[in-house]
Structure I
């Protein structure tokens with residue numbers, strides 16, 4: 001191949017932008033019963049498909065202490081690293097990439113409670129102070 005040619009052609013860029021625009025146009029929906037806020041909930045009269053088919057649509061309602069609350073606006077633009085830094089639970093998972101670019105999980109999954117108040121006082125951390133490793 002020609003090493004001086006572009007890796008992504010102008011036509012490919014147009015196609016990639018069309019895909020990105022299509023993905024960005026997808027909106028999350030909000031169920032008034034279970035408070036779930038996600039994609040493709042099939043909301044009708046304020047209820048998602050799960051709540052409409054459930055005998056007790058309030059199973060995951062705040063009154064049952066099963067609702068973590070609405071995500072504050074200032075937390076939505078966080079990066080993956082920032083989310084990991086403020087997460088009260090640190091999860092360890094062994095993940096492998098296999099042939100074809102797919103992923104598989106093996107072994108155990110361990111969850112560790114963390115004291116996140118320290119991070120709130122000292123953000124941003126230096127790289128050597130971060131206890132998160134992505135390989």
Structure II
């Protein structure tokens with residue numbers, strides 16, 4: 001019996017009821033819409049399960065107290081969240097990829113000079 005889209009109820013031979021996560025195959029996507037924090041969404045196949053994850057995480061009763069494999073699920077989910085956020089920031093970064101450390105320092109210096117160029121021109125103009 002499915003309790004929600006992500007939690008399933010099982011019953012053993014003695015009639016004891018226990019709960020397990022339905023699957024650990026969840027895709028985590030991070031996107032930047034507006035504001036400072038990225039928006040994280042959770043997908044199981046084609047179905048969005050973000051609300052199910054949030055209601056499970058923020059429920060008054062701790063999920064680890066009744067879901068047997070919740071700790072493993074949470075560890076896996078945390079790793080996927082970190083990977084999604086890192087991929088988002090790498091995608092948004094202006095830092096060039098595949099450069100040596102020396103070239104990255106020269107690139108950073110060039111970007112700083114380029115950013116300060118309007119200020120230097122304004123100071124020179126008003127002298």
Structure III
């Protein structure tokens with residue numbers, strides 16, 4: 001069971017937390033929730049590793065901050081489509097006072113390497129300030 005708070009993907013450094021009734025939940029090693037659990041119940045945190053599960057995809061939230069412009073969402077969507085990335089959710093908020101836009105996009109990726117390549121390409125789009133992976137459920 002993969003933790004929804006930190007959304008681990010293959011390539012991430014991970015650890016497990018033994019839950020009551022649901023088995024082991026896998027977290028990223030830097031997950032704030034896991035770090036808290038480790039302090040409270042260290043005996044329930046254990047080392048785990050990625051198994052071989054070919055053709056699996058994992059949901060990941062990304063935050064994109066950009067200077068707002070016409071066609072920004074279209075450019076991001078086109079890039080995702082060209083990379084054959086499935087989009088699960090999009091939330092966009094424009095700040096007209098600062099002329100910026102913040103997008104939270106949930107995508108499905110098969111590896112950390114693919115996610116890194118994707119964020120690198122998004123960061124090269126015109127007007128994009130930064131594209132990064134969400135840590136522990138940050139909102140737009």
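Any read-out appearing in this document is the output of simple, stated calculations on the displayed coordinates, not a laboratory observation. Keep in mind the model is a prediction, meaning the values are calculated, not measured. Cβ atoms are built from the backbone, for glycine too; each structure is taken alone.
Out of I, II, III, which has the highest value for volume of the Cα convex hull per residue in Å³?
When volume of the Cα convex hull per residue in Å³ is computed for each of I, II, III, structure I gives the biggest number.
Comparing I, II, III, where is distance in nm of label points 7 Å out along Cα→Cβ at positions 15 and 39 highest?
Largest calculated value belongs to II.
Could you tell me which structure in I, II, III was used to calculate relative contact order in percent (Cα under 8 Å, 6 or more apart) as 20?
Label of the originating structure: II.
Tell me which structure, out of I, II, III, gives 0.75 once FRET efficiency 1/(1 + (r/R0)^6) of positions 79 and 103 (r between Cβ atoms, R0 = 25 Å, to 0.05) is calculated.
The read-out comes from structure I.
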